[in-house]
Every structure is written in structure tokens, then in C-alpha cells.
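I've put the structures underneath this note.
Just so it is clear, none of the values below were taken in a lab; they were calculated from the coordinates. This is a predicted model, so every value here is computed, not measured. Cβ atoms are built from the backbone, for glycine too; each structure is taken alone.
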Structure 1
Amino acid sequence: MTGPRDVIDLRSDTVTRPSAAMLAAMAEAPVGDDVYGEDPTVAELEAEVAGLFGKEAALFCATGSLSNLLGVWLHTAPGREVLCDAYAHIARAEMGAHGALHGVTMRTWVSERGRLVADDALSLVAVNCRPYLVETACLEVEDTHNFGGGTVQDYAQLVALSDGARDLGVATHLDGARLANAVAVTGRPLSDYGRLFDTVSFCLSKGLGAPVGSVLVGTAEQMSRAREQRKRLGAGWRQAGVLAAAGLVAVRENMGRIVDDHRAARTLAAAINEACPGAVDEAGVETNIVLIPTPGAPAVAARLAERGVRISVLGPTSLRAVTHLDVTEEQCREAGAVIGAELASLA
């Protein structure tokens with residue numbers, strides 16, 4: 001389902017609308033009260049995603065921020081810390097929830113475009129250091145890395161982090177908001193990632209196109225605790241099977257098509273550079289995100305919106321465009337020409 005031709009929305013892959021198949025599945029889904037554990041479609045989604053990751057159990061959540069909040073909470077306690085990248089979503093874009101709601105502190109490592117170097121992360125771990133230092137409870141990684149520009153984590157570095165964390169007795173959580181995009185690049189099954197991390201948050205509403213939802217996976221005991229905490233946070237839901245049905249379609253039908261978004265992103269970057277040579281780093285476009293450095297980014301984005309192209313502002317000198325199943329490669333070519341012309345006018 002594509003949007004109006006006069007508006008090309010590249011702000012995020014969260015703007016997609018449910019497909020006809022999703023709408024049909026939602027209309028026909030058997031449902032029950034999920035707070036009572038009686039929604040069969042939610043149970044089906046949770047079992048299927050848990051199986052894909054090789055985990056015992058899963059918990060369907062409204063958002064990736066919620067599933068990350070619960071995932072980190074499972075491994076920490078007030079006054080303990082999670083270590084993550086300085087531009088990790090949990091540190092930059094989840095509204096301080098881990099500290100505000102769960103009393104968890106954060107320390108960060110600095111990386112190049114979010115690429116994990118396991119030794120850098122592991123060197124920050126503090127264990128057996130109380131009462132003198134904050135104790136590290138959890139290491140968190142994001143794959144792909146949003147603010148790094150959709151960078152795919154090197155699998156060998158993930159293995160090294162996982163092994164090192166286990167040796168140190170520290171838990172691990174993977175923010176897999178765009179893990180489906182990473183899988184499209186690496187060709188590795190989700191179970192390869194599941195075996196490395198204690199918990200994983202897997203988003204259904206980005207590249208996979210579901211209208212709502214992320215799934216947290218882990219052990220049965222962890223998911224039981226997370227379900228209770230989800231309710232405590234006011235996030236229990238009732239006949240959620242109408243949403244889980246769309247999630248099942250997303251998982252079953254849209255994993256394979258994500259390569260189309262990656263191709264569209266490369267087309268977008270090439271079109272920008274054709275109109276404004278060197279404006280973006282085409283070689284750095286690994287998945288479905290194109291970073292566009294420019295002075296006066298908010299004003300540039302506003303002018304682009306007036307010309308029918310919507311993109312996100314990451315800061316005063318940075319824009320982000322994200323391809324998804326609701327924009328075609330031809331629309332990305334058109335948008336790239338518009339963006340490139342605007343950037344060229346600034347030179």
C-alpha cells in the first residue's frame with residue numbers, strides 16, 4: 001500500500017500502513033483477553049517468534065521502547081548499570097525511561113557509526129566492585145544501529161561480546177529494532193542472534209511493516225516476570241490478537257522483501273549525489289537508512305516537506321531518510337533528485 005504520489009514520506013520505516021493481507025488477518029483473528037493469557041493469536045505470535053530465536057518464550061509489547069525497557073529491567077536493579085553505545089536508542093531516544101522508571105544508570109562507549117568493538121565495551125565492565133563503584137549488570141547492543149545510519153554489527157564482534165559477558169557474569173540484551181535488516185545482509189538466521197543474547201527485542205513495525213508491536217524473547221521465567229512488570233507499567237492489553245495477527249503476517253511474509261528497501265536506499269543515495277555530488281556517503285548505506293549531513297538541517301527539512309519529501313532531523317547538521325515498503329524505488333529516485341537539488345542550492 002503506497003502513499004500519495006505528491007508526498008514521499010522517508011521520515012522512518014514506522015510510517016508504513018498495514019497491507020491488505022494484514023487487514024484481512026486482523027479482521028479474522030481469534031481473540032481473547034491477553035491479561036488473562038487467553039488471546040490465542042497473541043500466543044501464536046509469541047510462540048512463533050520465540051521459536052525463530054531459539055528461545056523458550058516471548059512477550060508481545062506495544063513498542064520497541066517498552067520491550068527494551070523490560071529487557072534491560074530483567075537484568076538490572078536500581079543503582080546498577082547498563083553499558084551501551086553513546087548513540088544507542090536506549091540512551092538517546094527512550095526518554096530516560098530506564099533511569100526514571102527503573103533506577104538504572106548508564107555508561108557508554110564511543111564508536112564509529114555505532115559499530116561494536118567488543119573489547120571497548122567489555123573494558124568498561126565493573127564487577128565485584130561494591131560498595132566502591134556502580135556494578136555493571138547488563139551490556140546492550142543495537143543491530144542495526146539507527147543513529148549510526150543503519151550499520152550492521154559484525155557478527156564476530158557480537159560473539160566476542162557475548163562470550164566475554166558470560167565469562168564476567170554480566171547479562172546481555174539486544175535491541176533488534178531493525179534486526180530483520182541485519183539478517184537480510186548477513187544471511188544468518190534469527191536463532192544465531194538468539195543464542196548470543198539473554199534477551200532480544202524484535203520489532204515488527206519497522207521494516208516488517210506491522211502497524212504496531214515488538215516482541216521480547218528470553219526464558220520462560222524471564223517472560224513471566226516481564227509480563228508482570230508490563231502490567232505494572234500500565235501496558236497490559238486485552239484483545240491484542242487483532243494486532244498480533246498483523247505481526248504474524250509481517251514475520252511470515254515480509255522478512256524476505258527487506259532487501260528491496262536496501263536497494264531503494266542505495267538508489268536514493270545515488271540520486272542525491274547525482275544532483276549534488278558527494279553530498280552523502282553512498283558506500284556507507286548498508287541497509288535502509290541514508291544519513292544526509294547538511295548545515296541548517298531543520299530548515300532544509302522544512303523546505304523539502306514543502307516540495308513533497310518528508311525526512312527526519314537528527315540534529316542541527318544531520319538529516320535521515322529511511323526507506324520502507326510504502327515507498328517504491330522510483331519514488332526514492334524522485335525524492336533523491338529533490339533532496340540533491342536542495343542541497344546543491346546551499347553550496
Structure 2
Amino acid sequence: MVIGILGAGQLARMLALAGKPLGLKFIFLDPTPNACAADVGKHLVGAYTDPALLAQLAEESDIITYEFENVPVEIIDSLSAKTPVYPPAKALLVGQDRITEKSFLHDLGIATAPFKAISSLEDLQQAMPGIGYPAILKTRRLGYDGKGQVVLKSESDLNDAWAAVKNAPCVIEGFVAFEREVSIIASRSVSGEIVYYPLSENQHDKGILRLATNTRNDPLQKKAEAYINTLLKALDYVGTLALELFVVGDAIIANEFAPRVHNSGHWTIEGSETSQFENHLRAITDMPLGATESLGYSAMQNFIGGVPATEKLLALPHIHLHLYDKESRKGRKVAHATARTDSSETFTDLIKQLTKLAAESDNS
């Protein structure tokens with residue numbers, strides 16, 4: 001069976017590496033000539049909107065999926081007429097616009113921060129008494145890893161903030177004084193089978209995920225599962241989905257969802273019985289889904305802009321290195337390492353060493 005993937009970055013690469021042992025083959029469409037997934041499948045080089053390449057992708061694939069959520073919805077609709085595409089177009093339609101996404105979550109009874117659509121400086125000025133400070137102004141579309149976001153601390157920030165987003169349609173969100181940032185990842189198959197991963201506890205800096213750690217018997221696990229279960233069914237979702245959440249006391253507040261495999265789930269490659277990548281492929285091909293329980297203590301450390309020396313990383317016990325074959329560039333995710341061990345004391349010390357090495361090579 002051949003799986004077509006829109007995009008050939010590190011997520012596509014990890015999908016292919018998970019699928020090879022299952023006997024799956026891969027074909028990617030990506031405009032980057034030296035895309036990092038190119039050496040694990042066939043690479044069609046060209047624009048995502050190229051009609052001839054899209055036709056070829058549909059013709060050569062048994063099933064199509066994607067590694068990023070900014071794929072034009074009309075492309076998914078077009079491909080779906082010829083070849084099954086998962087996740088469904090509805091997930092993209094909802095997830096690509098922050099107002100649509102927040103409204104969808106709200107209508108499902110999933111708690112969010114207060115929010116309001118903004119299309120002008122005047123809208124922003126009028127919204128702030130109701131939203132309050134601090135707040136976050138975000139572009140409605142295309143923002144990720146902290147891009148397209150501006151923190152507002154007082155009224156004096158409004159003019160500069162609006163100039164920073166360059167008059168783009170936005171959403172203003174009230175700031176959540178969270179105690180933890182977590183995410184839950186789940187996979188749902190064509191037949192409707194659902195599996196859930198343990199909550200990941202996430203640490204961000206400059207809007208970029210740095211460290212994601214598995215949790216064990218988190219008291220909010222069942223509540224998070226209920227949220228993502230509602231979301232999966234409302235979207236008639238197939239594949240792996242991530243829901244990012246803020247924790248405030250015993251409450252969880254949804255931030256956003258990602259209709260794809262997710263950075264905070266990279267630890268599942270070594271740290272779970274079945275990785276998020278393998279379960280995504282099982283889900284879209286309607287194979288039985290694999291067990292998701294943790295194998296001890298696990299964490300994923302991102303390397304941003306640069307990677308520590310391989311010798312230093314591999315000198316640490318219980319470390320698994322994943323190089324993405326991407327050129328170093330400021331702010332770019334170029335690799336990650338997973339720490340996995342059965343000892344909590346060893347794990348704590350290991351994370352300290354790993355984060356220290358990451359900080360020394362960080363170019364964000």
C-alpha cells in the first residue's frame with residue numbers, strides 16, 4: 001500500500017519511518033528540493049497547487065494524508081474525489097481559522113479563553129474592556145510556533161500590536177494564568193476505534209515547544225480524554241489529533257488543536273508501546289490501533305536552530321537521537337532527542353543534562 005503525504009518535512013519523515021516496518025510505501029509532494037523526507041520515499045517536487053503533481057499524487061497513492069494544517073481545503077476536496085484523504089477536510093476548515101476553531105470548541109462545550117474577532121484597530125480598542133489585560137492578539141490564519149502573535153499588557157500596546165500584525169484579520173484572546181501546559185493526543189480509525197495517549201506536559205519558550213514530558217496517572221487524563229473524544233466525533237476524524245490545553249487548578253481550558261501528528265508526541269516513538277506516527281498510519285489504513293501506554297518515564301527535547309554534538313548526546317544513557325537532515329537556521333526545529341528510563345531519579349538527572357546541552361546549541 002502506498003501512502004501519499006502532502007509535505008515532506010520531519011513529521012512526514014517520521015511517519016514514513018514508522019510505516020516502513022508495516023510494509024507501507026510513501027510518496028511526498030513538497031516544493032522543497034532537499035526536503036528531509038525525500039530519502040524515505042518518492043518525492044514530487046513542486047507547488048501544493050500544481051494540478052499535474054496533485055493528479056500524480058492521487059494516481060500513485062492508495063490513501064493520502066498531510067503533515068501540516070495549512071493545506072488549502074480545496075486541494076483536499078479535489079484529491080478526495082479520486083483517493084481517500086485523512087484527516088477529513090472539515091478538520092482543516094475548522095482548524096485553519098482561530099475564530100472558527102474557538103467557536104467550534106465553544107459550541108461543543110469545551111472551555112476556551114474569552115475571545116473576539118478583530119478586523120481593525122477600532123475593533124481591538126473596543127474589545128479590550130471586555131477581554132482585559134494581559135491578552136494575546138493572534139492572526140486568524142497561518143500562525144505557528146509563536147508567529148503572528150503579540151502579547152498586550154496595557155492600552156499603550158494596542159497601536160504597535162496592530163501594526164505588528166499588518167492589519168491581518170485577528171482574534172484577541174484573554175490571557176490564561178495557567179499552572180501547566182499540557183496536550184492530549186489521540187488516534188481514531190476509519191472504523192471509529194479510538195486510543196488515547198497519556199497527557200504530555202509541555203514547556204515553551206518564545207512560542208516554541210522545548211520539552212514535552214509524559215505524565216503518569218495525571219488526575220486530568222479522563223477529563224482531557226472526554227474533550228478530545230467529543231472533538232474527534234464532531235469532526236468525524238480519522239488519524240492522529242492533538243489538543244493543546246491549559247491547566248488551571250482542576251480545570252482544563254483548550255488552546256487549539258492540530259489535525260496531524262504533533263511535536264508534543266514525539267516522545268511516543270520510544271516512550272509508548274505504539275508511537276503516534278504508527279497509530280496515525282494504522283488509523284488511516286483502518287488497521288487495529290496499537291496500545292498507547294507509557295514505557296517508563298519519557299521526555300522529548302527539541303533542538304532549535306542547532307544540534308549539540310552527537311558524541312555528547314549519545315554519551316548520555318537512555319537517549320535516542322533523531323536528526324531531521326535539515327540545515328541549521330535560527331528558530332528552526334532541526335532535531336530532537338528522547339530520554340526514556342524506568343527510574344525517576346535517573347530521569348530527572350537525565351533531563352537536566354539534556355536541557356543544558358540543548359540550551360548551549362539553541363539558536364532561536
* Of structures 1, 2, which gives -9000 when helix-only ellipticity at 222 nm (-39500 (n - 2.57) for each DSSP H run of 4 or more, over all residues; to 500) is computed from the coordinates? -> 2
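Using mean count of other Cβ atoms within 10 Å over residues 46-53 as the calculated read-out, with 13.2 as its value, let me know the right label among 1, 2.
Details: 1: 19.8; 2: 13.2.
Checking each candidate, the match is 2.
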* Asked: Which of the displayed structures (1, 2) returns the greatest value of relative contact order in percent (Cα under 8 Å, 6 or more apart) on calculation?
  -> 1
* Identity of the structure behind 4.3 (criterion: distance in nm of label points 7 Å out along Cα→Cβ at positions 78 and 134, calculated), options 1, 2 -> 2
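Hey, distance in nm of label points 7 Å out along Cα→Cβ at positions 214 and 246 derived from one of 1, 2 reads 1.7; which structure?
1
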* Quick one: mean count of other Cβ atoms within 10 Å over residues 190-197 came out at 17.4 when computed from one of 1, 2, so which one is it? -> 2
